[in-house]
1. 1, 2: which one has Cα extents along the principal axes in Å, for residues 34-121 alone, as calculated, at 51, 42, 22?
2. In terms of distance in nm of label points 7 Å out along Cα→Cβ at positions 98 and 138, which of structures 1, 2 is highest?
3. Where does the value 0.45 come from, among 1, 2, when FRET efficiency 1/(1 + (r/R0)^6) of positions 18 and 58 (r between Cβ atoms, R0 = 30 Å, to 0.05) is the thing being computed?
4. Between 1, 2, which one scores greatest on relative contact order in percent (Cα under 8 Å, 6 or more apart)?
5. With Rg/Rh (Cα atoms, Kirkwood Rh) derived from the coordinates and found to be 1.07, which of 1, 2 does the value describe?
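The numbers here are math on the coordinates, done by the rules we state, and not lab data. A quick note: this is a predicted structure, and the numbers were derived from the prediction, not measured. Cβ atoms are built from the backbone, for glycine too; each structure is taken alone.
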Structure 1
């Protein structure tokens, strides 16, 4: 048995106080398929609440935190917001692309009939927000119609 399985099993089934009270529930939660979605929802709610509290300027200051990283000939001098938007979001969408490719190659979407509904849903998720945006800003002139985000 690989060592990481032994360590994981030890933490998951230990009767010692710290693993039993803190670690074991977290490990069981992370085994759920919906765990990442729940964590994202909780983080989004926490961010909205934090940004709207009196003193919410600390939320903006948090995102303006300087991130400085120097490795050999490479230097990164950005804010935390820029690192997330330009770096981590790139990795996120790369992983999503890999998951879609896997599903199309060997997963549930390898049959074109099964892929039809998700493809139309994805197209609708890009087209309808753009149409809603255009409906609201149509009377504001041609400059306003260029303001939508790219999905």
Structure 2
């Protein structure tokens, strides 16, 4: 039993398992944000555009009576529209996140600053780029390098 517990503890505390748990928690919170954006902001605007049509009530009655059956295609259409809106919102959010990430990575890839030191050709010591005489071996250097 101790071996089983040790193996389980090792499995549960692996970095990938913890990353997965964090991802699930953040995903759950993000789902709430996206659903609120769709239901509270996008759907009211869409309802205003379509004339406040409620698709949930649309159905095709197959039989009437006590055991009436119907195909509730309105509810299905509502779910399809909801899915498309959620997918659109997620696409826009991910696209913006990728755009910001690209901007940050481009900044990191910018040219490094010009070097401030060079090697003395005589004693191979590091000296300032603009030096005209080596402070280590006192050799006279040619004109400063402009790199």
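1. Only structure 1 yields this read-out.
2. The structure with the largest value is 2.
3. 1
4. Largest value of relative contact order in percent (Cα under 8 Å, 6 or more apart): 2.
5. It was calculated from structure 1.
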